[in-house]
Structure 1
């Protein structure tokens, strides 16, 4: 039986307030004179395509989605008069779109015809307010679909992200080990993580990707650039937006069950549908694994709920819930031991986490050119650590209220502007007052933002935005045992711009060998506010957010009638005002001092290719070349010891890449995937930089690796599939993080059942 621990009490109160606020808003049905658009999605042979994604965009950018059932049909009801864009997407086919003029009281039947292609122009929600087609967005965005993740046998979101250029994954050992992302040279706490628009980061930006599974996920959008102009804090080098399954098609039920190496088993159930105008989706899953060494067992439980009403029309109300409870053993490092400091596996320590998120959204379209979107969300990210040296906890709470106006200034000019209120806080065992009692450390942000998306000509699209954040950190009480004096309240105003450009330089005729050429570029800045330890363990009241600046320029080239797409992007990232810890003693915390002195740089090239030579073969590959460099501290020609100016940044590989190839013949699909990473600079696994304080080396080279995976799936009957996946086929011994061995050759096998009706 799935069990999720009770969420934080203050989170429940916040959600109750949000529910009460929106309960007073009445939801009315579409007007009697509304119209419908319906039809079928067809492949090049004229056969209907089930499971295709049909999207309807209004001039305001409003996105309504339907998924075709087994018969390949779709339908949109309750549409007001106006001009719309209708698109269809399906795996292995090019997207097709139609301009649709809806008249009052007049229904239209429109079939959408697909053709074989490697192109996939998704509708994006994370890189632009209101949603936009990928070719219209100049930022570097990768989209991982549920089908992509299923084909590769990805169980976790971070596994799926290994196939994203510019993203490096660092997993500490077996399942459940702390897992971080480094994007374009940014730090591991520089990634804003959202599920259905709900921010999940801890106070100060940190996030562990280990518990996030692919169950119930429709797609993952990864925007590889600073997006603080849209989202404020934590969006320093990327935004990872996880979009769960929604009720946008015929009712369907899914079930999967897997078993594998190390006493691992996994089960997942889900259901979704569109019933009488109500879209609904629920998913629940559980994963248990014994682990390769003592005290490395792992348990992960997740649940997702999505509701929307009505399915289309002038008003819409949505509710989203995400919950996860996980329990991981912490055996510590048991691999490489360059300083010979390993004293044995930790048989006691365990990490327990409860992660919950809630979101309520209400949209009111007052006219064909103006609508108001209001969202309230809350999340809790709570940890409990069991250790032989004493138990501890860390509770994080975040709540946001956001309202924005979206205006269609003209048919080529879309404007959005709004206000956001954010309250976040942390309570931690080690953040204590004068009585050495933990206290709640809060932070409040008032933000004002505006974004304009302008299409001056058919081939051009320009998006520009700016956001001002008024950040207010509460006063910190003195801590006499540690010698910390009281720190007064602090207020800071920061402004972040962002601009991107997309240009269709060459629009080839359909079927030509040298196809469309698209250029794109973006520039933006990002901020990360200090975390609780950086604020509470020093006496620096003037600590500022860390900053990033990033510029990129890329090209997408279509070839062979869209059967191949080649992409190349150059990027430059500059990190500044990084928080550095100066001096300090573990026996006297008041001797620590933090200051915004750190600087670093990363630049490189992201290359990728997607090829679809036939309907049965699919190939994707990518490579990232990314040299990084530590720069001197502000006002100095030296780096903070033990680092040196010119050294690469920790755990950022200079070279890494991937490929995935799949072949389908009738009911059988075979896939082969590979991931490789070059050498990195890493830390001594037992004591980190503190080993240098003991007179020992603390920085070491961690050699590169190649991981090869392979799998199959066989459709036994309509809706019933058996499959298997072997990971680390070559049984290579490697460590993504020094001291933490990756799993040796291991496998998962199972059955998947899907039942859907038209």
Structure 2
């Protein structure tokens, strides 16, 4: 997403929008890999000029540490999992653990399952290769270490469940069968591999929650964590504690005159060792950043990184308490003697910079340093003095709601987002405007720029926008908001879309195909473009219409009844009661699409326990269960919540959904024969019949452009992607 002004200035990107958690760079400065909390992994193979989404067997929702083999950038180790807000006993932890890539992060193998790991947002460099273990014949470093999160899983306490090592041992082994790797017991330890990452074993029990570094030439292992700085000279079997206290900044650099140097920091300042961590000397500093809370890793000064070209150049971060958005970056050009706060140039930003916790990596060839500018990658070319956006292609943003192309002008499109409100395009996605202002809210971010989550959105015309939103917190009631100036100001109608909070897939806004003034938001209708609203009688959501010149609108209620209206939604008639999967009582419909040529309704129904995909032929009332025809090689079957058809050719039917807690192989599927057969089209999946950049992952919405036939997929937290129709060369 990019504004018209940005495009005129030669900026091809500007997008971002998901909390960043990990960052690594190869020894030649070309390969960069970035991790997010719930939007997976992103990579660049040209020094950050262009980023792309990664899937390729990486099933975890988040990425919390990445290490690239310093001698072979094709080999990458990553530690993945789901953070606290995504915790789920049954599914989330299934994909937690260590992943190995042998092609520079394009595809991955799940090599070590650790169910309880990564249940808290984490920014430590917990994985490190041993450069001295390089095997010339095999062309890779054989040894690497991982300091497993343990106590961090319970710090600080949140409302979501946390798991200790004892807790995860109670999981039934049956739940782990089938997820591509044998069950491995969670162990409170430093883990080690001696075969380049294929197999892992615990080597030092209790040495967890740490930043890990290895001496460039002699294999000495350093770990800094909640309990201090620790050193091992026997391959990680035993450690000596050299310095006590919470230490969450540590770095080691290469070079003959620096290889014995170890740099650490605590909340009091920077300490340097010139004898491989045997002794440390504190640097007497001016303007060293202050800590806001030295009792938790969330509040201390940490993330110390030293330039490998000139160790006088250092960067560090003053982290704030979780979700505070006021973390600060600092730099020093004097080896830590004098510190200054970094500046940030936001002229390339599309979204509002949240300014959250950061990680750093230095370019191995100069003064460039990459970091996080809130929810995207930024960089500095002057040693950390000034940063700006540097994330072309990194389009992650959380769309936790429903949207639709404008019925009268499909190039007009407004979508909502949980964390960044959403964006509006009036030219089919060529340029965008960030919709951010909520003048009735004065919380985080300043007056009119506060927090608000949009769960349903629609552009009635270029100026009139509808949003079903909760303002202030995720749990706030979801009300209808209207804007009549393209999102510059908003009116809170006070109308609560209460019936739809139990099934978010139905929080949809729509418009009459025969009267532009008639609009719908969930279970409410307005005949004057949102000035006044009345509750629909016997219907909870309007979701589709007949695009072939007829007047009918289709919708459904919370009891699974499918209904039709022939008078712009004023009255509704019963069509049929939706079928439900076997064993499901009290289920609902999650989505529906109408084929106006063949008079067919497709719908998905059920509950979170089980959903099925059906085809209803209205001519004879026959219903066919299509679920069995879907490509179902995922470990838990097929996740189905969504359906869409191509108005250009209604024989083309799309179905998809997400597992929420981990990424599955068959997120989006397509039929070109009216639902008789299906094929996976999620790119990045081994089963996909199409190729190209990764897309169609974890969809929260499926939309087909009425004139181009392009499938627009909101990839959950991973932004939007477009997939061409099968009839486009």
Structure 3
């Protein structure tokens, strides 16, 4: 019953998380339908959040663009210009002087972010209307009226390099003249396009419009919060589609015969704009023909030249030569300061400058416009689905603290990935729906998780505390993903330890005494293994089996196993005194260690399972333990173990073949850390290893002499006697040397 209740409680947050995921998915689908009032209303909070994230991306990771091959320079009607030349609007004669001065500087094109929609009063007409003039004077004024027509004067200087600006709007007023459209559509065809429509306009005077090189609209459409994040490159008025000032300047500079709208069929069979091509430049837009403004920095990212400096010939030579000039204003009183993601009080003319420069730089292979790719809605839906499933399924399995870590990591990956794609791929991908879903699922799971976290922690500690060190249990609780009970193959180190002559020893003890002895032996030995990051596999009678590098990764697994084996031997020496005081017999242990590829995991049957290791490397460690008594050593390690732990001092014990194997191996006895060995001890071991090397190279006389000298110093060490006896056997039977390889084969386990 308790298991059923626990499973039911665990499934509640899963189902709630899935329900939250489905709700956010439904909201995401609704917000895609711009024609639905419900969708628009529901979308507002998400749209607002995505707009804020858009602004943060620009502020934190402002994409950089290289210097343009053609300079884009702003001729600014600034406060200084108004002070020197008088308040705006200036006389058309002064504007004509400005155009002429710019042409003398060698500019390529001039674009006006101002509109000349009303005629300037002719001075001759004003005098004639004033009256009180003689007939002769009136006749002379009438004859010379054209000399005072500043509109005509300006028109005469426009044809060579000038592109005028005009406004498309919905203010109910139409004035001036519009240029030739980009596309002239029929009424029925125009209804099928999703290009934004503005019914009214403020154009330039016909005399100016007829003289200028071309014209482009300077209308910008801020988002609902007043921030200019995107700007239309095309707009519709009536049945005609017109191009923006930046787009028209780019077309003229590139000498492209026309601007191509690349249409695609979208929802409801309407025609959407996929992108716009000017010459070999491709600008990605949304379905309405609007482009995200590719701001390259805060105000002043472009070169500004004061208009009065141009008029007075104070611009250094060469500054304007070959440049595309945008004439605009940054003066506070002229109301052309905008709010952008980077800052408020941003000159509107610099918005057009950013668009123009990015278009010119977007040569094949280079794209400097951010855009929302066609696959974004599907990708967002997929991410919502996958992320929702993962969060709904994974979070209920974690403690609240770990849930928070996972969610923070998830949000971090989401933000970093989104910002990276923004910076390097220039994808504008929404995040609001993903953030909303993550917050909802995480908040519920963290709240619900506190109800069961304490009990779950106790259960995990009770389950694993018997097999692994407590600090491992804490790490498993902190990083459950790092632990796998599934079978896997990995390099590990395994240790076998056995009490020597245990059968004989146990025959002299009662069951209670034997239990007391084993408990007093296993407890400190287990603690030593835990202290050295090992995992207890099993106890079989007097045998202890442990391994390293599972369930948690341990790069120093071989080192920890050797350190544990030597500590176990030291502890056994201490236990001898305690056992003697309690009337228990002394014990000695042999330890075998081997490193290699092993299979580790939760193995067994339906009735009983255990987390254990299997493989030839495991069997070899068991064989090494069993032959420690033969060589009279306490610890034996294989070649792979020694190679991974070179900082220890080793005795080369033998080249041998254990029972059940065919390949010979060299085994070693770890003595101590090399840095802890005394000079005399180091000298004896080096002398012994040299003697063994001579033995294997058939220099038996040298080996025998050195081994006998060592045996005289330490007669209790059986290892010396083994090699001395082998040399004597070879001397007695010279015929054996023909096939002798130095490898000793053990016939028993």
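No value in this document is a laboratory result; all are computed from the given coordinates. Please read all numbers here as calculations on a predicted model, not as lab measurements. Cβ atoms are built from the backbone, for glycine too; each structure is taken alone.
Summary table below
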| item | result |
| --- | --- |
| At a computed 4.8 (distance in nm of label points 7 Å out along Cα→Cβ at positions 330 and 394), which of 1, 2, 3 | 3 |
| Source structure (of 1, 2, 3) for mean count of other Cβ atoms within 10 Å over residues 658-665, computed value 22.5 | 2 |
| Test item: semi-axes √(5λ) of the Cα gyration tensor in Å calculated as 47, 28, 22, pick one of 1, 2, 3 | 2 |
| Distance in nm of label points 7 Å out along Cα→Cβ at positions 258 and 642 - highest-scoring structure of 1, 2, 3 | 3 |
